[in-house]
Every structure is written in structure tokens, then in C-alpha cells.
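**Q** Pasting the structures here.
Just so it is clear, none of the values below were taken in a lab; they were calculated from the coordinates. None of the values given here were measured: they were computed from a predicted structure. Cβ atoms are built from the backbone, for glycine too; each structure is taken alone.
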Structure I
Amino acid sequence: MAFTATRRVDFPMLDKAGIMYYPNYWDMAHRFFEESWLDICGVCYPDILDEWKLGFPAVSNECKFLAPLRYGENIHCTLWVSSVGNSSITWEYSFSNGETEVWRATVVTVCVDMDTLQPEPLPDSLKEDLLACAETEV
């Protein structure tokens, strides 16, 4: 099942044209990514980093900007997993303003040991929960 969350577009997120500045889409995506771990796997992302000593850096990113987001609009994020490998996870993002899809992205992350930054197999408990979040299309 997909994770969903909403945040407002605030004034500091805008560019001179009055729309959300493009790097802020990636910033918001990462904020939703961190928030999703508790919902999907039952553990908060800081605990994964600090206690489990695992990290999930992005190794591939791609996106499409479909329509602008404006000041005061809400970003409705739908986040799901499309693929789970031995150590990799493919995350899919869809942002809308409530009526129109405005941004779509795919991010591949790899599970790494935070001390060595070397790839690690996904722990079975996380893998099971991530697979439960896997969907082919939302």
C-alpha cells in the first residue's frame, strides 16, 4: 500500500516566478521519504541511521515536472515502492496539488553500512515491509 502525506508550499520555497523552486521538489521528496519509514516499516528513519547503522543513499534519480506548485497550495505526496532488490529499493513519487499531478519521480536507494558506506543486504524485516508497500502503479 502506498504512503500518503501532505505539506503546504511555504513562501521560502518559491522562486522569482512565484512557483516552487525546482530543487525544493527533491527536498520535499526526501522529507516524505524519511517520514514514510515509520508508516511502512514501523521504525523511524533516525533510528535506522543511528541504531541500526544503516543508510539509504540515492544512486539514481529521475523526474518529470508536469505543472507548477504555487504559494499556499498543498503538496499531496503518494510514495510507493516499485522494486526491492537484495540491497536496493526503487521508490516512486507522485506529487499533486489536489487536482492535478504536478511532479513524478523515481529514486533508487541502496542499503549501506553507515560506518563503511558499503552496500549491505536489506534486513529481512525491512524487506518484508517494503515488499508489502510495493505496487506496480498508483
Structure II
Amino acid sequence: MILADSTLVIDLLRQRHGVQDILKQYQQSYLAISLISIAELYTGLHYTRKKLGNKIFEQKKKELESTFAQFEILELNADIMMLAGKMRAQRLLEGNPIDLGDLIIGATGFFFHATGIMTRNIPHFECWQIPIVKY
């Protein structure tokens, strides 16, 4: 299973050059996102509503929900949250803090034995010792 970072979903929505081609390469793989990515993406969605109005919000909401259908959504649990908390403490003690959302995504990948994490934000995921799938 390849776990996609929230940035991948954002890049899909923005139709960033080459992202669809990368996903086609992994068509036979099981692609997933962490439940925390939904919260991160809905934050951006509701920010759009405030800035651009309801019409664009509704359009972007449909696009987002359609994009979610391309992925298995992995649930969170206490074990994942404990792993993320432990890694956050380690990173803080090292003087190299990482965003909690990315740590939860990484912990989700670790818990579910992901074979890779697909991201452009490589430094936030290297600590999990899961292969990074760059795009």
C-alpha cells in the first residue's frame, strides 16, 4: 500500500503537471490517505468558502469528494496517535520539529505497513523509515 500525503491530493485538485501520470504508474498499487488528510483538506476547502464564496466552495467540495474516491481512507486509532506523539517528542528534542498532521500521516503509514509514502515534502516523512515515493 502506498500512502499519499495531503500535498498529493492538493496537487491532483490543482492539476499540477505530471501528477496524474505518476498515479497511473501506481494504478496496480493500493493507494490510501490518512483520515487526518481529510481534516487538512477540508481546512483549505472552508478557507476557500470564506475567501471566494459559496458557489466556488460547492464546486471545490465536489471536486475534493470525487478525488477522495480514488483512495482508501485509513482510519486513525490510539496506537497511531501514540506513535505520532512519540515521534513528535523525539523531533522536538532534536530541535527539528515537524507538523503534527504530517507526523500522524507518517504514523498511519508505519502502523499499516505502507510500502511507501507519496509526497513532495520529503523531510517530514524520512523519520519513519518508510520508502519515499517522490513526485
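**Q** Which of the displayed structures (I, II) returns the greatest value of distance in nm of label points 7 Å out along Cα→Cβ at positions 16 and 40 on calculation?
**A** I
**Q** Another question, if that's okay. Taking mean count of other Cβ atoms within 10 Å over residues 8-15 for each of I, II, which is largest?
**A** That would be structure II.
**Q** Sticking with this structure for a sec: Have a look at I, II and say which one yields -17500 for helix-only ellipticity at 222 nm (-39500 (n - 2.57) for each DSSP H run of 4 or more, over all residues; to 500), as calculated.
**A** Source structure for this number: II.
**Q** For structures I, II, calculate distance in nm of label points 7 Å out along Cα→Cβ at positions 64 and 104 and state which one comes out highest.
**A** Structure II comes out on top.
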